[in-house]
Structures are given as structure tokens and as C-alpha cells.
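The structures come next, written out as C-alpha cells.
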Structure P
Amino acid sequence: MKTVAILQARMNSTRLPSKVLLPLVGKPMLERQIERINYSELINELIVATSLSGEDQQIEDLCESIGVKCFRGELDDVLDRFYEASKMSNADLIMRLTGDCPLIDPFLLDEIISYFKRGDFDYVCNSLEPTYPDGLDAELFTSRVLTIAWNEARSNSEREHVTSFIRKSQGRFKMGCLKNDEDFSDCRWTVDEPEDYELMKFIYNNLYKEGQVFTWKDVLLLREKYPEQFMVNAKIAKNEGYNKSIQEDDC
């Protein structure tokens, strides 16, 4: 089965504009995330999925410069973007990743893929019952399930948030959640606000070494050593963008 990681990225973030191109130890954040994903042994192909918006040309240019495939589609219908990108790559399994998670751990991604295959699931993630830090999220699902969602999802939030329809249809699909033994879901390791970026720079400046990949557990050890540095973004609300789109559906 061909496993394709689709990494969604855009330039028009309202809270931290152009965040995916902000530098981390000399290279754009998106490129650093791509480097980490490429350490996975079970992902067969990586595609960056961005929009047709003019400002997202910079993302396509970056992908071309580092030899990564880029698919461009609708800005707000991200579900359609994923569907078309998956068809382009003839994917059997699709792993959804987002471009605001530069600490994504390739070894954890491989754990998710192995867990999926052992259980013969339709959909697996590590966030239905969160135990991992926010920013290590990944979702894996079959092309069949993606096609069903693409055909049947109707609300704006279901089109913008790729797996919203799937996650609301738990009785219909065989779903699983990979959980860590200890709960670290209070850790915020994603990049949506300036404070998040400050933390990410601190982590990369301390852990990044060229040609090597640090793990999420290395970040935990750094947190134990410098707990005050990891408090810089502690008060930021989680899932603000998703919650906003749900409210707009209700209007």
C-alpha cells in the first residue's frame, strides 16, 4: 500500500502571517518540517498542498527549490485539495500533516502507520484522545474514506478542516487513536502566535544538528532543563481556528 503524506501549508495566517517561511536556524520553518518528515521509513511520498492564491507561489517556489512535489488547489476547500493531491499520487493511505508543526517526529509518524496497519483501520490519529504534545498531531486514513468525505461533506468547516466529517462519523468507520503512556497534551509545540515562534526558535537553537533528527522526547528533556522557556506560550487557546469555523457554520 502506498502511503502518501500530504502537508498542508499557506501564507495567509491571520495570527502570524507567512509563518511557514519564518526562519529556524537559517532555513524556512516549512523546509525544516519537510526535512524531519523525510526521516520517516514508512512514508512513500510527500506532497505539499497549498492554495492557488498568489501569495502561496512562495510555497511552490520553495518546494521546487528543494525537490518536493507541490499541489495547488482551493484556498478554503482544503478537503478538495487533499482529494485531488491524493489522486495525483495514487495514494492508498493518506497522512494529513499541517505546516505549523516543525517538531513533527518521523518516528512517531512511523508508529502511527504501523498501528494503523496492525488494526486494519479506516482512520487513525494521535489526537482523538490527546496524550501527545499539541504540534505532534498526525492523521492517517484510506483513500476510500477520503473519497466518502469529499463526496458527502457539506458544511464550510467540513470542507476547510479535512477530517472533520470523518471524525464526526465515528460509528461509520473503524477508527483508532495511538496514545502515549503519559499525558503530555498540555504542551504546546505548534506555531500560530509570535510566542509559539519564540519557543520554536529556542528549541531549534538548542537541539538542531545538521544531518541528525532530534525526537519529541529530546524536546521533553529540554523542557525539564528550561521549564520557564516553555511557559512563553502556555496561555494561548488551543484549536482556535477550528472552533471559529464551527461557530461560523452555526451562524
Structure Q
Amino acid sequence: MMGAAAILELTPDWNAVGANCAPWVREMRKVLGEKEAEGNSQGLGWKLYFEGMSPIISDLRDEMYDSAPYFMCLAVVIVVLFLTFMSFHSLTMGFRLLVTVAFSLSWVFGIMVVLLQDIRVAGAEGDGLHFIVPIVNVPVLIGLTLDYDLFLLVRIHEYRLQGFSTQDATMAAMYKTSGIITVAGLIMLTAFSALTTSDLFMLKTTGLLVVLTCLLDTFLVRAWLVPSLLMIGVEWNWWPGKVPPITKRCRVLD
């Protein structure tokens, strides 16, 4: 009958906005497209639509992940390289910073996969992170990683400009800043750990992400990875900038 319409309501017995949302929406749209074409070939002239929260969430996720990760990566690379060149007159240091950022993010999200999808802590159902959590939190995690890293690097650069070798400058800077950075990391960890007690899964995973990042950056990246990478490049860390010749040896500095 011309002008007639029918609504069919579907209520899945599983989480329709969880991990299975996107493949289910794609399959539903594929089937509806085939049925619409089949009906039109018989002269029915009908239109089939698939609406609701699941398609909205799926389209939003696809739209965000089609562009956001690329723009985010590009912005981080440009900002890090520009700021490190302006601060240290070094391109090498910028790429080294990007390595530590990539290391931190890959380890943190890898641990989150194990916790949420394998062990299923914090009330997780095996669906992993909500799609909005990485988009919102990655800039925060990058900021935390760069903050502790740059705090140490600035002090290393100061000692290098005073005539210490890169190895000695690194040891002196570690000696002087380790306590401050550790306390700062513990304060941040304590502040965000409150989010892990939330009843909202998004807030709980956000707190867990920040806590893991603080632990990793404070006790592994800053303490072991950064000095190790600096020891690989040694004086090439400051290329193409100019640093004074080595005239001093490491000692307990006042």
C-alpha cells in the first residue's frame, strides 16, 4: 500500500554498543541493502532504514578513528620536533623523545588490553576500552610522558653546557632530579587513582590509564629508558646544535 510504513524494533540480548557494535551494524546494513535491492527488483519500491543507538555509536566511532589518530600523531611529531629544536637546538633529541612517547603508549595500552580483555579486571566484560577513552586520554598521557622526560632532559642539557660529558651530565641530572620526579609522579598517581573507584566504567579505565602511565614513566622510562637512549647517542644527542667541549668530570654537585 502506498504511503505505508512499518517499524521493527530489535533488542539484542548482548551489549549493542560494545565491541560487537560495529560489525553488527555493518552486517545489518549489508543485509538491509540486499533486501531493499531484492524488493525493488520486484517493483515494491520500498526503503529500508536502520536507526538507533548502535548505528549512531558505530558511525561516530568510524568518523573519529578515520581522522583523529592521524591528526594527533602529526600534531605530536610537529610539536615535539619544533619544541626540542627550539629548546636544545637538536633534531636528534626530538626523535628520541618520540621513541619514549611511543614506548610508553604502546606498553600502557598493551597492559590495558591484558587487564580488560584477558584478566577482565575493574568489572570489564571483555570488550576492552570504550572507543572514546583513547581519543580523550592519549593527549593527557603524551603530556605526562613528555613532562617527566623534558624535566630530566633540561637538567641534563644544563650540565652539558657547563662542560660535562653527556654521560656525566646524565648521571648528575639523575642524581639531582630523581627525588623530585618520583614525588611528582606519586602525587599524580595518587590523585588519579581515585577515578579507579568510580562506578562508571569510562572513568574507571581513564584512572587506570593515567595510573599506569605515571608508574611506567616514573619508575621505568625516566629511570632506565631515557638514560639508556642517551648513552647510545652520547654526543650525537645534541646534533646539529653546538655544545661546549668536555672540561669537567662528574662529582656530587652543590
Structure R
Amino acid sequence: VVWGAVDPNPAHQGRAEELLASAGISVTRGVCQKECEAVLRPFSKYIRTGIPWVTAKSGISLDGRITRPAGEGRWITSPEARQDAMALRLHSDAILVGAGTVRADNPSLTLRGITVPDWKPQPWRVVLTRRGDVPFSAKIFTDAHHDRTLVFSSPLPELLQDLAGRGVMSVLIEGGGEVLASAFAAGVVDDVVFYMAPLISGSGLPVINSTVFSGNSVELDFQETRLIGPDLRIHALVRKGQGEAPL
């Protein structure tokens, strides 16, 4: 028997190996260990801290904008990048956006154009609003999955605790510059996936709203960069504070 990573649940660590050894079955440890630990990151954080793993995702221009100038259309990134991003939704338990995104784009925030296992429910659709000005006529409140929509006005750490209580282990932030800035400022982001398009927007909205996030810079450790169609997909882990245990 081979295994790749130790069970992150302290209640179970080592028990399977002990059972196998007592039955005279040899065990090979640490096969593809790094890859296995990467797959387990959301569960590992959830089981150790009681808080979901948080991924910040955005499509950006080369100059860090999330919109084109007025009159140039909606999309920054290519269809290939948007299809790849759908896989992030598939592996997430909840999708978080701000009320501004709901007002501006009226998104569905559903799994579509991708094979979805029968056991996989639509992710929770979570709207963060500071002022309560949410358009309840939007798709996420009126479509067939309206019972999978939640609205919060609480700080992000409290929001994440609430989601954890619902069994949410992974959250994908797809919000605009204000929500992303709030998440980084609160220190709740664990990794980022940015799709960088080969264009200069010039006057579009910034990916991080500097009026919300004005603290220290956030350092990242690159995990992977690769082309998705014409766009560059960047995956990086957020460096946690000195002394924090790795998850």
C-alpha cells in the first residue's frame, strides 16, 4: 500500500498505517507527497482551524485592471480562461462577490459548461454588502438555485466562520476591487489565481481598490504559471506571517 500525505485530521493521523502494519501489510510513505498535500489544503485548513480555505480569483489586464474602457465590451480575458475558471468553481463550496458585482453584472455564479458530478451541489452564492443595497431582482435571487444564495453584511472573518458552520471548506472570491481589497486587508486570503490578458486597459477599474486596502504589501509564492489560450494563468500562495504553521 502506498500513501501520499498524512491525514490532516489529528484524530485520525497514523491510525490507518498502524492497522495495515498490524495486518502485516507493508506501507510506502510520501508518494507524490507535495501534490497530495496541495490537494488537501482546503480540508487541512478547515480541520485545523475551523475556517475555509480562501482563493482570490480575477481576470486582469497587464496594467492590473479588471474592466475595459467604456464601450469596449465586458470581458478582459478569453473564453479559454473563463472556461478554466469554471473548474475553480467546481472545486469550491462557495463563491463570494460584492453587491457591486451583482448590481453591475447580474451574474449567475453557477456551474455551467463543465461536467458536474451528480453529488456536487451548486456552490453557495455569497453576497457581501456594507450598505444593504442588494438588487433582489437579480438572477441569484430568482433562478432555480435561489436557495443557495446568502447575503452578509458582517466582517469577513465572521462571514467565513458562518460558512464553515454550513460545512463550507473552500471559498472562491470573484468580487471586484473592493471585495478583493477587503479580503487582503483582513488577511483571509490563502491563494490567488489571476488570469492576465495581453492588453493594456488604461482607464478600467483596478483589481485592488486602494481606498479599501492601504496596509502593507501582500507577498506571494508562485506555484505555477501557464498559458490558457492567449492569457497567462498565475497561481500563487499567500505568504503567512512568521511563526504561523503551514497548512
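Cα Rg over 2.2 N^0.38 Å computed as 0.96: which structure among P, Q, R?
Working: P: 0.96; Q: 1.43; R: 1.10.
Label of the originating structure: P.
Computing distance in nm of label points 7 Å out along Cα→Cβ at positions 55 and 223 for each of P, Q, R, which one ends up highest? Don't skip to the answer; put the middle values down first.
Numbers: P: 3.1; Q: 5.3; R: 0.8.
Once distance in nm of label points 7 Å out along Cα→Cβ at positions 55 and 223 is tallied for P, Q, R, the winner is Q.
Hey, helix-only ellipticity at 222 nm (-39500 (n - 2.57) for each DSSP H run of 4 or more, over all residues; to 500) derived from one of P, Q, R reads -7500; which structure?
Working: P: -11500; Q: -22000; R: -7500.
Going through each structure in turn, the value belongs to R.
I have 5.4 for distance in nm of label points 7 Å out along Cα→Cβ at positions 7 and 63, calculated from one of the structures P, Q, R. Which structure is it? Working shown, then result.
Details: P: 1.1; Q: 2.3; R: 5.4.
For distance in nm of label points 7 Å out along Cα→Cβ at positions 7 and 63, the value 5.4 is produced by structure R.
Supply the structure label, taken from P, Q, R, corresponding to mean projected area of the Cα convex hull in nm², for residues 119-158 alone with the calculated value 3.5.
Values: P: 3.8; Q: 4.0; R: 3.5.
Going label by label, the one that fits is R.
Of the structures labelled P, Q, R, which one yields 3.7 when distance in nm of label points 7 Å out along Cα→Cβ at positions 15 and 215 is computed from its coordinates?
Values: P: 2.9; Q: 2.2; R: 3.7.
It traces back to R.
Throughout, read-outs are computed from the coordinates displayed, never taken from laboratory work. Worth saying up front: this structure is predicted, and the values here are computed from it rather than measured. Cβ atoms are built from the backbone, for glycine too; each structure is taken alone.
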